[in-house]
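In what follows, structures are represented as structure tokens.
Quick note: the coordinates plus some simple rules give every number you see, no bench work behind them. None of the values given here were measured: they were computed from a predicted structure. Cβ atoms are built from the backbone, for glycine too; each structure is taken alone.
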Structure 1
Amino acid sequence: MPILRPIAHNSPIKMAWDLLILLTVLVFSFLITYRLVFRTFQADILYYFLNTLFLLDIVMGFLVKIKLGHLRLDTFAEIRAHYFHTWFIIDVLAFFPFESIPVLIYGKVPTDPLGVQIYLGLQALTLIKLLKAVRLFNELQEALGLSPAVIRLISFGYWFSQAIHFMALGWVLIGGSESERPYFDQYLRSFYWVTTTIATIGYGDYGPDHDSNQQIFYTIVVEIFGVGMYTYMIANVTSLVQNIDVARATYQKHMEGVNAFLRAHKVPFNLQERVRDYYSYLWQQTKSISERSILEDLPSSLSMEILMHQNRKLIEKVDLFKDADELFIREAVQMLRARVFLPLEYVIRQGEHGDCMYFLTSGSLKVIVKDNEVATLGAGSVFGETALVKDERRNASIRAVTYGTGYQLSKHDFSELRLKYPDFDERVKSIVAEREKK
């Protein structure tokens with residue numbers, strides 16, 4: 001029999017479930033408050049379906065691993081202990097059908113004024129479910145690693161829709177709606193009034209009764225809320241959107257400095273264009289200007305894991321790394337330095353001293369001998385090693401045809417790898433011998 005294991009806190013199942021519960025909380029709060037205000041509450045199929053989802057969410061609380069900053073609780077015992085001490089009581093209260101208490105006591109739904117008030121008040125207690133939404137937004141940010149700006153933007157829309165809904169129901173309660181209309185018509189017109197009032201674009205077709213101080217005071221409160229929301233949106237939403245992509249913001253700031261440098265030094269326009277093209281290509285490939293500072297900040301084990309992930313395609317394509325010892329690969333990837341090849345750039349020139357070799361991961365390069373193109377190199381190609389093995393000058397030029405990416409290995413590191421790993425040395429010699437035959 002398969003052994004039941006805890007679900008990862010950032011697994012697709014957990015993410016989908018959290019989004020479903022967020023939607024369920026939203027629907028539940030809209031449904032319950034609507035029915036409370038119009039006194040049409042009934043424990044129907046929809047109500048029980050939503051409550052069943054909340055019950056299943058309690059079960060999920062015992063099955064999902066927990067991440068607290070850098071700490072992780074991975075065993076069922078740890079998960080259970082943490083859940084009991086944090087959200088278990090709130091989740092049970094969110095699920096518990098309080099409105100059934102008077103029915104159990106009286107045997108029916110109370111009809112006397114006090115009993116009705118108690119009945120409605122107990123139904124309102126189920127809105128404690130809104131606390132779940134606060135928790136879920138925090139968990140989604142933690143699990144997905146989303147920018148705080150993204151979470152704030154989504155959370156703002158979520159709670160803003162709730163606020164408009166509650167204010168619309170408040171307008172109904174103080175008699176601002178047309179009470180002779182059906183319930184939904186009243187709610188729709190109240191929602192319309194709140195929206196136009198908050199947006200400060202009220203058309204005058206709906207407004208407070210001039211003889212009702214209560215409605216006038218309520219209108220003032222809604223207008224103040226609307227001004228506050230409008231100010232918040234103007235002051236923050238633009239910056240939130242701009243900061244959603246931190247890498248892009250960093251890239252744009254860097255490019256401002258690059259452009260200022262090019263203008264200050266009066267660099268020719270065609271050369272300026274090539275510099276901008278280089279950074280544009282670098283951005284498209286890596287989504288950042290430089291990654292070395294980030295890798296240098298990490299512990300060696302984490303840095304190594306990232307390097308292995310980054311160089312996975314290189315390891316798969318290049319014959320020198322295929323079926324190689326893992327210790328060799330781990331040491332080699334630390335020595336590699338990323339390179340970008342620009343169109344028409346000479347990566348190697350015939351006759352110069354060789355101080356490094358290259359691995360091509362993307363793009364196309366031409367092999368040129370005495371101004372004659374003799375071959376084309378594609379992704380996975382290795383070049384420049386012959387001069388290092390034979391300790392002689394370059395016997396051909398290599399020129400980029402398109403933009404390309406690759407890695408550079410210095411002569412010192414190359415020699416060190418050959419001394420440490422005889423298999424690698426033999427493989428290099430065989431490649432050089434095959435090249436000479438061709």
Structure 2
Amino acid sequence: MTLIKSISGIRGTIGGQVGDNLTPIDAVKFAAAYGTWIKQQRNKEHYKVVVGRDARISGEMIQSLVMQTLVGLGIHVVDLRLSTTPTVEVAVPMEHADGGIILTASHNPKQWNALKLLNAKGEFLDANEGQKILDIAESNTMRFADVDELGKITINDAYIDMHIDEVLNLPLVNTKAIERSNFKVVVDAVNSTGGIAIPRLLDRLGVHAVKLYCDPTGHFPHNPEPLKEHLTDLSNLVVKEGADFGIVVDPDVDRLAFVCNDGEMFGEEYTLVACADYVLSKTPGPTVSNMSSTRALRDVTEKHGQTYEASAVGEVNVVALMKKNKAVIGGEGNGGIIYPELHYGRDALVGVALFLSLLAEKGISTRKLRDSYPSYFMSKKKIQLTPQLDVDAILKAMEGRYSNEEITTIDGVKIDFEDSWVHLRKSNTEPIIRIYTEAKSQNMADVLADKIITEIKEVANI
């Protein structure tokens with residue numbers, strides 16, 4: 001059981017001991033710290049925060065605690081109820097709010113939940129802002145409002161539809177071409193809020209949606225991370241239904257992956273590649289992804305005569321580099337599409353609309369589309385951490401072992417070889433070391449990952 005306090009929010013397992021897990025007391029403490037930080041940003045008469053949640057079993061409890069804590073600070077709350085992470089991000093500036101909180105543990109299993117914190121732009125906090133909230137939480141200096149100054153809660157459950165309106169109004173979303181294509185798509189929403197948002201978006205686009213696990217109960221029918229080994233049911237149903245492709249999203253709908261018409265994975269790394277290919281064909285400009293993402297984005301970007309750059313892992317780092325480079329599209333290889341024309345946040349709804357536009361205009365199958373891109377294969381493995389392991393020392397030792405190769409250390413250690421790479425880093429969301437590799441074949445990527453894991457265990461004496 002774990003409680004992870006980081007600059008991106010607070011994440012933990014439900015139940016257990018205060019301070020060791022995400023208990024009601026921890027939820028109140030960090031909501032109070034966030035609300036206090038909101039009020040420190042500027043002196044004004046009224047403050048407003050948007051709050052939404054995914055369909056996790058613990059979501060209603062945690063949301064009630066968070067909202068009532070903000071009310072106790074004299075902050076007004078806009079309650080989106082069941083929502084998605086990108087919907088909350090869109091809602092914050094539309095509400096002219098001072099910030100937003102999403103109650104979701106993203107791809108983590110059902111026993112997890114989290115408070116993900118946004119600024120007044122509807123974007124994740126940077127490291128400095130996040131640290132201030134952690135400091136406030138530890139200082140216990142929060143001051144609550146007097147009885148006549150308590151905040152009020154307003155319910156607005158229309159924002160998923162408003163979010164869809166914003167997506168459909170984007171100039172690059174070719175709604176007419178999509179409607180003419182008569183697509184049939186299977187949707188796996190892992191019984192969370194994607195089961196509300198994605199079918200509703202498809203219906204507006206004239207796409208026939210076959211629903212699989214779209215009932216937002218929070219009882220995940222399989223591991224909620226959208227990886228191949230978890231998507232057998234989706235792959236089988238795509239083939240059985242003769243669908244054009246399958247869509248899978250994670251519980252809070254900021255990650256997006258596709259299954260081709262033949263039941264094989266399009267590859268979550270290639271979600272961003274395909275969407276970037278479409279955007280670059282219409283609006284040339286730079287692209288950005290993180291260091292753990294496929295080289296294929298660089299290749300496609302250069303094919304369009306544009307420039308690519310990699311950031312440290314983490315949405316806030318990708319967004320910062322996108323803004324600096326004025327990137328027209330970016331994101332993360334885990335299926336996270338960031339399209340600044342709408343907002344600076346990973347958004348599966350935008351990704352679906354851009355992908356459908358690309359497929360409609362090209363008039364080819366998803367299998368043929370995937371085969372048209374440079375072919376790389378990735379292995380994503382991890383080593384569970386124990387308190388005794390000195391991760392920094394392990395990474396330093398691995399850096400030393402490969403000092404003759406191209407090394408990047410802005411985020412863990414990335415070792416670039418001629419035809420492959422490996423990226424080692426400590427996760428911000430789980431007690432693990434992530435080992436990502438990419439090569440020209442799956443076997444080569446797996447072999448490289450296993451070799452690195454063996455070397456890490458040698459270095460760490462485990």
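Comparing structures 1, 2 by distance in nm of label points 7 Å out along Cα→Cβ at positions 214 and 310, which one has the largest value?
Largest value of distance in nm of label points 7 Å out along Cα→Cβ at positions 214 and 310: 1.
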With Cα extents along the principal axes in Å derived as 103, 65, 32, matching label from 1, 2: 1
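I have -12000 for helix-only ellipticity at 222 nm (-39500 (n - 2.57) for each DSSP H run of 4 or more, over all residues; to 500), calculated from one of the structures 1, 2. Which structure is it?
Numbers: 1: -19000; 2: -12000.
Considering all the candidates, the number was obtained from 2.
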Distance in nm of label points 7 Å out along Cα→Cβ at positions 54 and 350 from the coordinates reads 8.0; which among 1, 2: 1
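If FRET efficiency 1/(1 + (r/R0)^6) of positions 366 and 390 (r between Cβ atoms, R0 = 25 Å, to 0.05) is calculated from each of 1, 2, which structure is the one that comes out at 0.65? Working shown, then result.
Details: 1: 0.65; 2: 0.05.
For FRET efficiency 1/(1 + (r/R0)^6) of positions 366 and 390 (r between Cβ atoms, R0 = 25 Å, to 0.05), the value 0.65 is produced by structure 1.
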